[in-house]
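As structure tokens, here come the structures.
No value in this document is a laboratory result; all are computed from the given coordinates. For clarity, every value in this text was computed on a predicted model and none was experimentally measured.
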Structure I
Amino acid sequence: MKISTYLRTEHIFLRTPLPDKDAVLRFVADTCAEIGLVSDADTLYDGMRKREETMSTGIGGGIGFPHTTSREARDACVILIRLAEPVDFEALDTLPVDLIIALVIPENQTALHLGILAGASRLCLKPEFLKAVRKAENPEKLFNTIVSIEDKMPFH
């Protein structure tokens, strides 16, 4: 599944100064409330915190995948953040994280959740994607680059 289906240019944040993992989760929750995806940022934040307490979503290579389902999410949403400075995300490889791909999915859409997570994971295996995100200066150009990369990838 292509993340570009659920990613918007206004959901791309470059050089974002967030001091730690908790601030990242709060930023994602607040952004989702601001864009109208959810009405209660605190409930969404709590869901992401609980998920992180189960197991960190820092997968290694400087990438974090905070994700949760939400009863009140109106649709699926992907938020892409490149941090101004890497933060400790308790990643599997113990390295700090500079790229965040946050996923918020309606609670009863498990297949969609897994599909978007798989699509984002496949995308992160593409060196050209990681390079594009780490060098991007413009959300619109980055979005178009992501669409181009995904258009060349096989999705089943």
Structure II
Amino acid sequence: MPEPLIPGDPAPDFTLQNAQGQDVSLTDFRGRSTVVYFYPAASTPGCTKQACDFRDSLASLKASGYDVLGISPDPVGKLAAFAATEGLTFPLLSDADHAVAEAYGAWGEKKNYGRTYEGLIRSTVVVGPDGTVALAQYNVRATGHVAKLRRDLKLDP
């Protein structure tokens, strides 16, 4: 199992396709802080709530110097539909083989209704302008996570 990242670790670089099928790299965001959040599946209730919370906070996050990237194992087409349906204006990236989630410690053992399996662990990693991890949160709740993240980053509510 990959180890969770901790502040000060170098953030693993990646290049993934966005909802429009274009390559997006973490290095594209160097020089700004970037919120990289991992969610299990587009268009599910919890993931929709979380994505819409990021959408609704996007202007103030950007004004505070933070970009947002959402990553899931969903294929590009599903991400495009999710973005269109929910009016999401930040990049959603497809990590179909979950290699990036593994590198970030966001893929591992999960338990649900007494069943154990491997899957995506809802997680958020804030990458600083220099490419190092500034904050890493694992097993976060979908509801209320963006508000908690804003508090942890000491941003206005």
Structure III
Amino acid sequence: MTNIDLPASTRVWIYQSNRTFNGSELPQLKEQVNSFAKSWASHNRQLRAHGDVLYGRFLVLMVDESNAGASGCSIDSSVHFMQQLEQEYGIDLFDRMTFAWKDGEEVKTASSNEFPNLYRSGTITDSTLVFDNLVKTKGELEEKWLKPLNESWHRRFV
């Protein structure tokens, strides 16, 4: 994802699935997301965009707005696309109160209500790597998407 030829200022949207996609779903889903990005337009102008699925769980759309920016209508079309994927795959992509973290190579999730209990029990700690899906640019995605809990806004929930 980060080796694509888009500047660090490229705008990013991250949609976290409530489950990991299985091996048979993943190739098709990656193709759908990439295909949407390639055809994404704003006011009939092709956007310089890229789409991917990371860690088998995060759908990522990127737009280099240096030549043509994502308009309200084009953003609406991306949301509609994500809603279609939700129906097709039986997933939830819009629950912003479910947090994800890395446990070894595995991505785990918990609701914001469960998060404090996991912290108290030691399941997650200040050094646990959490995913900050609120990053706004490709540069932030590369450098700040995955960060220790004690450096993240998630910290206020524990």
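Starting from the value 52, 31, 26: which structure in I, II, III was Cα extents along the principal axes in Å calculated from? Walk me through the numbers before you get to the answer.
Values: I: 36, 31, 26; II: 41, 35, 30; III: 52, 31, 26.
Matching structure: III.
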- Item | Which of I, II, III leads on Rg/Rh (Cα atoms, Kirkwood Rh), for residues 98-137 alone, largest value | II
